[in-house]
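Every number here is computed from the coordinates shown, using simple stated rules; none is lab data. Note that the structure is a prediction, hence the values are computed from the model and not measured. Cβ atoms are built from the backbone, for glycine too; each structure is taken alone.
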Structure I
């Protein structure tokens, strides 16, 4: 059995709080002890003829400085722990993946879209494209405005891509050419409808029994025009019986925009407006609308899914008393009961806090070949199918995707489940994951609900402030230990690093998930809700030795900088951060702009500071027009009219900097 992916609550917790590294050996070649100063083995994974040991670090090594995240990712990719192998990425080197069209669609190497210019006012200034490959681009004209259809068809599919739209533009992605997920410049819309980005579009039928009024996204997760936006769609095609009659509607299993869930389990009873055909089918091409305005795509990936039924048969169980630490010990315990099972279930265990159970029987497949199984449990689990084992060690919430080779018909299975504590809930799930996951277990084996829900911190009628740790870019190794979240009443929020005197990330929507801070023992951190745009770490104003000197990583008290905390502005309710520099004060006031689309930052010194300020940092900082700059196509910096900054290169990064005398002001938009 091949492990394709594993999620472990034990590893999740350790990697958030400790330094973790994985080392790969040939199976049996090493015990894992005493390697590179790591003394505690956290867990192991076995795949084919290799074994990975996960270690907790006890002293700094050269391996740490290489970066744990990159190393673990490399190990996972090499052994097949990443995306499932059938995922296809369109190369976008030419148009061969698509059907012929009028010429409005092409492959380009770069696009630039000015967020301040509407396509209906000045198309040439709003959108520009550069030669090359890697980006699919539509630039429709009155004479060339075709929709784009793929040369391949799909049924069930997982589709992921990045999309960029200029101001005022409109497009759409039609699953099977029939069911539209809307694309629109919806930046700043407070109450999104079916016609906003991510909405499921309506149709235009007049007969009441044929009408479909569409479905608005749960939230507006749109970014500003001219920025790359991430879209992931999990689609289930309609089903038909042997006579061709439809037996179930098309369904959006989920849609995520910029990492935010905007649809979940939504039926689409009939084609939406503008389909290739109103006749529903099991297969159809992907279609992108091309007649409403420019749009660009990159990193298009898809995975075709096909249902292949699996079923547990002839199950029996043996129940063993005792607290077991590993699967092989269960059969050595005292047998308490045995008998047949109608479905895979833990019901025979009753309310026991500690026990082991062995289930035997067969897994029946209608087709031979490779099948995927998703395993979930609280406790420990070992599943062996046709002599192919997979194991989840004892933990609170383990999850593993495995691939198993099955013969047509019945394949022998043995499942060993065990738990040794009352605090571990009774949870066991086995899913057929070759297509959309379908449970092979009884409903009571993996109950939903119960336990503690997420702890969400909300903003009331005044700005909200919460001191906490913040994992920059979601990375525990970049934890900011002196952060404060500032929640805006209009849904525009930011996190500020008090140690460096800089805004660290910005986002729109709900405020923060404080579950990591308060659940259990807690780790002191929160997570931004919505889709955060991470800015940069390090100090944002300083006196530099020369024009190429780097900004300090934190406030330098030896150079006369002192953090003086913050005060709350009585009018706006937002904090004003204070710093003492020599004998005068610097204040840092950040608040939402008048439109509620971004933030305004004002740095003010009580005497001339005579230093420099860093406004942005990234791989690429580009000046668009006047004082408007775009950073990695992820966010914008807007300076007041007549004010300009300088883009410089330091240590391979682009920085947007400008002199800081007594006052400095700019906007951050995303």
Structure II
């Protein structure tokens, strides 16, 4: 502010006026009456000429400023009422007001233009710290950036931290930043010199909080307990144990006071220092009250109940056919959003995914193991739809909680979730380890449906390695278990996997029969995601039968359905299927476009199993367009990924593509080498592609 005023002082030849209104100081705010006295004295009106009353002083002030070109700085204002009498009545003066309040009345009634100042940009914060500390910042840039983030990019906190660093000149910045890792320790260290409240970060925050109404101050304290960086009104209501309108009003007031930051879409956040300060207030308040609603553990319990129950409602809207598989969750004490519409439910899950992960982490580590375990089981199908990195974290927290609490059933569910994620990410060894541990526990606790799920996933891993006959054996066992348990949805998923394995072996009639049976079940129970997978897999069968128009229609319908339900994994596989069909229809450019889109999705969601398929598809399309060199690059990339994940069938496909590309480039020896390698793999696993490769080898002479 001072820098700006100096920069533009030439526009105000009659001078500048400055007054600190002390709106958020330890002492009482400066009254308009006293502020006017100081302003008038600066304008040469004092002593006996100074009017006695506030209104008279304001009138004299407006008269003295008329036709003058003045810059008037009203710093640290508490309210509109404090500022309004200090406004001159002439457009020749510019008034610059600073405040922690939004001062909406000045905008509405006086045409003020609000400029909201966010946290310091990272580059400016780095420059400030460099100015304050000097060469140590350049010597340890990573540690300096960490120190900046620990100070939440607040200028005051950075200046206090700089003094802290200067006092310990021989200590590396990395060590100082580590000392600030603990929230309470951070607030203690940023307390300035202990004698000046204006250099104590906590004291400065307290000046804003003490101006709040009691209800808003209580919400502020409880928000410090939230384990994530952003939240909305329903979460605030759950923490406070109140209604949503009251929570929303409190959040709006806190945002006006800059004690939370509005992040759009009805969401709010707190930077680390404010959250640490709010949490310290909540813990201190809890020690001094007998009100059970203010007990931090009770508040967090309400919050975790809210997230768990709302997540369960969202999953019921998205996957109603599997509701019986998920834990039964009691309704929360406080209101939850209406998520009966699947699109709204998916949007809520997408938005709250970070919060849900933070809840699982905190619940697992602080005495709510059941919440972490049930959240993992509840969200399984959603996370399996493409949120693999989050799945690793969330199922991992659930496993830790279940192990700590001795919950073997919960361990089995979490291990199955982790095994599924590793399978999607191409970590097949880790997947098998987790799934086999899950299988043992499911059998120990007598969960036959869980046993079937683990066995089914082990079968999928076998198929990923090219062992389709073993995979068929697994899925047949799974089918029996689901039928005995009366689980129609599980039976349908087993039929899909069985049919997929059979079509890879060239058993197209059996595959079509099993996938068709699965499709009928999914349609009966209203499982849109399962229905889309069945339709897509029927498209693969029809393509292999040579019925390309029918196959294209199936893949197109599946793609539309996956996009409607938000199934990213299925979307990628439908695009992959369309690419294969387009290539067989003699349209390599369209094929390449579909394979590129599939590759983008596979990479975005981290699905390593799908990546070599898309790369091989791009290689096939490039060769069909006459770009043999590009085909070599694509197939080589596919081979590298397939070797890493152990996908033997895609390794063989890559070798086939490399052989054909080398043949096109006039290198029959290298072509023969790759084709022979492909043939050996196809013969080993009994796959129908062997005959085609034999034909290519025969053509080489």
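Quick check: -22000 is what I get for helix-only ellipticity at 222 nm (-39500 (n - 2.57) for each DSSP H run of 4 or more, over all residues; to 500), calculated from one of I, II. Which structure matches?
This figure was derived from II.
Could you figure out which one of I, II the value 7.0 for distance in nm of label points 7 Å out along Cα→Cβ at positions 95 and 487 was computed from?
Here the read-out was taken from II.
When relative contact order in percent (Cα under 8 Å, 6 or more apart) is compared over structures I, II, which one is greatest?
Greatest value across I, II: structure I.
A value of 31, 20, 10 was derived for Cα extents along the principal axes in Å, for residues 551-598 alone; which structure in I, II was it taken from?
This value belongs to structure II.
From which structure (I, II) was Rg/Rh (Cα atoms, Kirkwood Rh) calculated, if the value obtained is 1.11?
The structure behind it is II.
If you rank structures I, II by mean count of other Cβ atoms within 10 Å over residues 231-238, which sits at the top with the largest value?
Biggest value here belongs to II.
If FRET efficiency 1/(1 + (r/R0)^6) of positions 175 and 503 (r between Cβ atoms, R0 = 41 Å, to 0.05) computes to 0.10, which of I, II did it come from?
Matching structure: II.
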